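Take a look at these structures.
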Structure P
Amino acid sequence: MSVLRAALAGAACLFFIATAAASPVAETPAPLAVSPLQGAVRAVWGASPDVQAARAEVEAAQARVRAASQPVYNPALSLDAENADVDRRTAGLSLPLDLSGKRRARTSQAEAAWRSREASYELLRREVASRWLKAWSGAALASRQRELGEHRVELMRRFDALAAERLKVGDISSPERDLAALALGEAQIQQASLAGSEAAARASLDAIVGDAVKASPPLPAGLPPGSNTVVPLSMDDRPELIKARADEATAQAGIDVARRARIPDPTVSLTGGRVRTGVATDQVIGLSVSIPLPVLNSGRAEVDAALADAGAAAAAVRARQLASGATLREAQARYDALRTAGLAFSEGRAAAFDERAALLEKLWQAGEISTSDYLVQLKQSLDTALSALALESQAWQAWFDYLAAAGRLTDWLDGRTQDASR
């Protein structure tokens, strides 16, 4: 029988092993892909001291909620002893009773303050992300301006060498040769200025979080998308309005706290012990109730102050609504104007800088235009190309301002700008 039981147990084990091997294994869902730009912004958030401080304030607000939800009063223990004509030994326990709802009111106020801190945290994250994105785009386009300036120096250096050769064979005069040398010197001076601007842009970028982002992602080519691709959040869902309404809720809860603080709470005391008088010993027990009288300080001033704070918070909500709407309209109008100008430039002949520079050199070498005309037209082309890069930089920064004003900056980083349900 023991052999039979062992055989059956072995068969059962084999059956369960085979069943487990044949059953489909639950696959772990693949993590969502994070774009280089998302990863960079998250690294910025993780390294920003301001974001860390705001997060600590949120945690402190959470702790205050836990503290406010604790009972308002603790019990008190008293021990009395007296040796006289009457020997007395008693112990007492007293506890104020929160009959006015102070604990509930304080908890509501702490929860509203917690929501306000969370909204402040989100606002600060948005501000830090916007500052870094604008500095990132500015540094990227400053680098492109510096590269274009280097191309200008190479053109002027080539033009200077050609002018020297043509002076030797008598094709141009000495003053024209001097114009080429002066143009080269001016290009080198301007290149130093562009290099300084790039260094300043890089410093502005590093000043936000230092070297937390080892390698910034490349700036997308061309202009940002149109503002009609972004659905702004509703007024009440924007972080600045959430913050303002949370502050108003905190102030309103403060009124309830001040009013309930005016209501005195009774203290119940229970005393027990023994009293000996001569040879007689008696057991005693006593119950007492005391209540403070709000005569000297009624707490009315605190209520008035809380009412005034609530009125100020309500006015701040209305002011924030007006400011949020105006900021969104201004940001959209400015971005649309810059993007329209950028598109007009990129679609016109003014953007074909390399072709124009090559054509001008051919015309100058063929003697169809003078040296001064060549320099004037080439300088105009270079200045226009640099201005186009400056316009592109302004368009990107206006784009980030518009996303922030629309409450969609984080959604844009996550690719959710068309989600109108939020």
Structure Q
Amino acid sequence: MVENYQSALDLVRKQPPERPVALVRRAPVTVAAQWFQANFKGDVFYAVKANPSPWVLETLWAAGVRSFDVASIQEVELVRTTLPAARLAFMHPVKSRVSIARAYFDFGVRTFSLDTHEELVKILDATNHAKDLNLIVRLATSGEGSNLPLTNKFGAQTHEAPSLLLAARQATQDMMGISFHVGSQCMRPTAYAAAMASASRSLVRAGVFADVVDVGGGFPSVYPGMIPPALSEYMDTINRAFNEMKVHDETQLWAEPGRALVAESTSVLTKVELRKGDALYLNDGSYGNLFDATHAKWPFPVRLHRQDEAESETLKPFRFYGPTCDSIDSMPGPFWLPADVDEGDYVEIGMLGAYGVTMGTRFNGYGETETVFLDDAPMASLFGLGPRSLSNPRSLFDVDDNKVVRLNRPKGGKRGKKRVKAKA
């Protein structure tokens, strides 16, 4: 049974954990799901890869989400087992024949993505040339405007798209669609309009109509130094671009949000095992929940927690090392924490609901993450549940890594609103 706590500090005081803890909040998932359903003028498919935790799937279902973007037969099984009535779309453009056959015959999946003629042949062969397929052709995009471009691995190029669209149209008596992915953490709403205009041109060249236009994922969340436009701007841009596309009146509009639905929901509580100058050695790292902190070098927001609550009012930048023996297991940050942080303290790392727990491995025997539910607010929110921006002290002042900033707190050391100023 998963326990409930009011906050991370409440957990640290009552039951100091030895292993990393995923601190999860249901409310942000519910609010985000309801916002997307109310504001996106089409069908919302949750991208399961962002966070496949059963509690996420169940919370989304309770909030009204009925469609799920799955990228492996394991995700197909997971969602079908957890939510038997869910609508599934197998949106990985490269699948094994066995996975396609199992998805179609054992789990009732009818929607499949592809970006080559070879994959189309595989889908047709594996389903015995079924005529009730929904075939979604994925196009390549530039990736401009995204913090994590997804331009090289998947997507039919402009010169390849027309013949593939025509072949897919001829292969099914049900729906044929077109899709793309503008890149993860897309910071420019106009990227969707550019991709939709390109998709429209490909349809015209192919001489076919699409039954589905799937704008994919890429919808952003809030991180230090990454404050995206309001999500309403993305919706307005997509709606205008859809109205300008060469599609028929019955064409459906789909989206596959992942990060934007779940990023706010989870933070990870880690324990400091050792301090070496400005380096903190934690019991979690890049082989656990902090993959993006290492490989994308994102400086996730952090908070210090200790049982007596007393801490320095001076902030300093730190770098993190994970618990494994691999030197790659390092996170440059900078992560701004009280200057007196030391062994035995706990660091809460926020905005890890997307691509946090789902990226964990068991390398070196580490990777076990406990889960508790919290009742507090996320560190930041695009949906009004927390501040809309996350300031980085380094971005506020002209300081280098050897300098500090001081926090002014109300007397008595109570946590409240913090005013940051440069140390004299």
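Laid out as a table, the results:
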{"item": "Structure responsible for 3.7, with distance in nm of label points 7 Å out along Cα→Cβ at positions 43 and 115 calculated and labels P, Q on offer", "result": "P"}
{"item": "Answer label among P, Q for the case where P(r) over Cα pairs in 10 Å bins from 0, in percent, for residues 171-250 alone, calculated from the coordinates, equals 18, 46, 25, 9, 2", "result": "Q"}
{"item": "For FRET efficiency 1/(1 + (r/R0)^6) of positions 315 and 371 (r between Cβ atoms, R0 = 35 Å, to 0.05) computed as 0.75, the structure of P, Q it came from", "result": "Q"}
{"item": "Which of P, Q leads on Rg/Rh (Cα atoms, Kirkwood Rh), largest value", "result": "P"}
{"item": "FRET efficiency 1/(1 + (r/R0)^6) of positions 219 and 363 (r between Cβ atoms, R0 = 35 Å, to 0.05) - structure with the largest value, from P, Q", "result": "Q"}
{"item": "Winner on relative contact order in percent (Cα under 8 Å, 6 or more apart) once structures P, Q are ranked, highest first", "result": "P"}
{"item": "Which of P, Q yields 3.4 [distance in nm of label points 7 Å out along Cα→Cβ at positions 179 and 267, calculated]", "result": "Q"}
{"item": "Given -7500 for helix-only ellipticity at 222 nm (-39500 (n - 2.57) for each DSSP H run of 4 or more, over all residues; to 500), calculated: source structure among P, Q", "result": "Q"}
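Every read-out reported here was derived from the displayed coordinates using simple, explicitly stated rules and does not represent laboratory data. Everything quoted here is computed from the prediction, not taken from an experiment. Cβ atoms are built from the backbone, for glycine too; each structure is taken alone.
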